[in-house]
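Structures incoming, each one as structure tokens.
Just so it is clear, none of the values below were taken in a lab; they were calculated from the coordinates. Here the structure is a predicted model, which means the values were calculated and not measured. Cβ atoms are built from the backbone, for glycine too; each structure is taken alone.
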Structure P
Amino acid sequence: MRAITYDQYGADDVLRLTDQPTPKVGPGEVRIRVTRASVNPVDWKVMSGGLDALMDASFPVIPGWDVAGVVDEVGPDVPEFAADDRVAAYARKQIVSAGTFAEYVSVMSDDVAAVPDQVSDDVAAGLPLTGLTALRVLETLAVTKGDTLLVHAASGGVGYLAAQLALAAGASVVGTASPANHNKLTALGVTPVAHGEGLAERLAQVAPDGFDAVADLVGDVLDVSLGVLREGGRLASVADPAVEEHGGRWVWVRPDGERLAQLLDEVAGERLVVEIDRSFPLEEVAEAFAVSREGSARGKLLITLS
């Protein structure tokens, strides 16, 4: 099968389009014929060696953790899926190796969700990592009706979904973002606040009584978060483990087919919107990484295989 691979940690120039063995399908697994994958910053951070202290890698590595496609084959004891089912998954494995920027990927069936007819492959591929991260952060914070929630980087991939889910739960949401993205947040019902110098003062103006919960999706905002959090408030971060020194939680997304299915149903019911920026063919993953790294995308970057 065709796949993007790298043989060593490095920058985008280590990426190659290669031929790799089609993955086997073990017990409890499904093999997915990939139609779409999506790019997340963690993909190029892993490639640079940034997660080597946490995760082993087996070279050559096929990057990519998000996938949408159709079931090509099911392994033993997988009655919940059949060939040609449309599916999606957050396909992260314990060892960095067999990712989704390839024609096929095998995934544990518990991590796979059926894609409703109303949801496109583009959206299904763009949802898993960002959607599951947003959901896990909100569950960790126990966000509920009546809460006032601060979302740092609310216009980003995770933040935009977290804001929507929190609003649906009945919370009031304040979100930091660049002024260019304020209208986008206002349209959701989020109160936008410009990030950068003077952030604490601006937050105090819009929420003088402080926040019940703070979701840090960007890092380097711990002092601000602690300063605006109410006594007994909840704090979670996907970017700064130092929150745990202050009673908060450092959150890592987990593969979870059941929760992904819930999110896909929200999308199908038009209660959750996933923004798509643009698509790249498989051979242009390096270009997609470059766009992701520079931070100019307004939505998910997709890798299209068919």
Structure Q
Amino acid sequence: MGYNDSGIDFKYLLVNEKDKKFGLTVDSVGFQTILPHTPYPPTKHPKSHFFRPDRGRILSSYHIVYISKGKGSFSSDTTGKTDITKGQVILLFPGQWHTYNPSEEYGWDEYYIGFTGKIIDNIVTHDFISPANQILNVGVNGDLVNLYTTAIKAAKEDKRASQQYLAGIALNILGTVLSLSQNKNFRSKESIQKIELAKIIMIEHLNENINMREIAVSLGISYSAFRKVFKEYTGYAPLQFFHELKLRRAKKLLTETSKPLKKIADELGFGTYDYFLSFFEKRTGQSPSNYRK
């Protein structure tokens, strides 16, 4: 299955003086799949963020880069060349030379968010994160991917107070990374990592009707074992969990947008409008239009 190959999606943001007074502002957020034997980085990025891996670069903001799939390498002024693999986070600091790139053979999936402000400066001053420890092991984690995808969506919608919303997400990402990296024992179990990867697949393909048995095959686990461990870990059978994600997304679109119901049905991959109505009513006891009201 060609999961996790959804390409590239990013947003670079303008920040005004009032936003800066909030204490933390986000200047970029994005996701990109780098397939094996393809150029890196993609040429779509602006010059301020584009770089040649053989030369490296220096940024003016902090970045949290999460590798959810694949392999590569990283090095900086304070970190010698180090192998990077899925489930690791790279912390980038302003004014620091660094470089990183996926391996030619494996490629990787990369999520990132960049931000500045007094709040993050204070966090660094008190050694919650440090250039001396730039690579953190967090494991494959669906909740972390969900935070990044939420940030990308918020940045692209560019609503009022979006900078403040994004600042909260950025801090949530950082807090999640620190918690995961410092509580690794439970998550180190191979079966749990496979469940988290399955959750990521579901989140990234929410607008499709993916086959749970094919997910199990792609993870190298039998469907019966996959279903059992998934339910023990999440409280849901895999398909129930996927449907719950779709339902939450549908509720969000109904309450926060004015999109027509048929467009929402199409956006979430329901196939037909009638199926969307049946799906929603069965799980909420009311029609999508009544829920919106």
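Couple of notes before you dig in:
- Read-out percent of Cα pairs over 14 Å apart, for residues 204-243 alone, computed value 39, structure in P, Q: P
- When FRET efficiency 1/(1 + (r/R0)^6) of positions 60 and 220 (r between Cβ atoms, R0 = 30 Å, to 0.05) is calculated for each of structures P, Q, structure P comes out greatest.
- Answer label among P, Q for the case where distance in nm of label points 7 Å out along Cα→Cβ at positions 132 and 148, calculated from the coordinates, equals 2.8: Q
- Among P, Q, structure where helix-only ellipticity at 222 nm (-39500 (n - 2.57) for each DSSP H run of 4 or more, over all residues; to 500) as derived comes to -13000: Q
- Among P, Q, which structure scores highest (criterion: relative contact order in percent (Cα under 8 Å, 6 or more apart)): P
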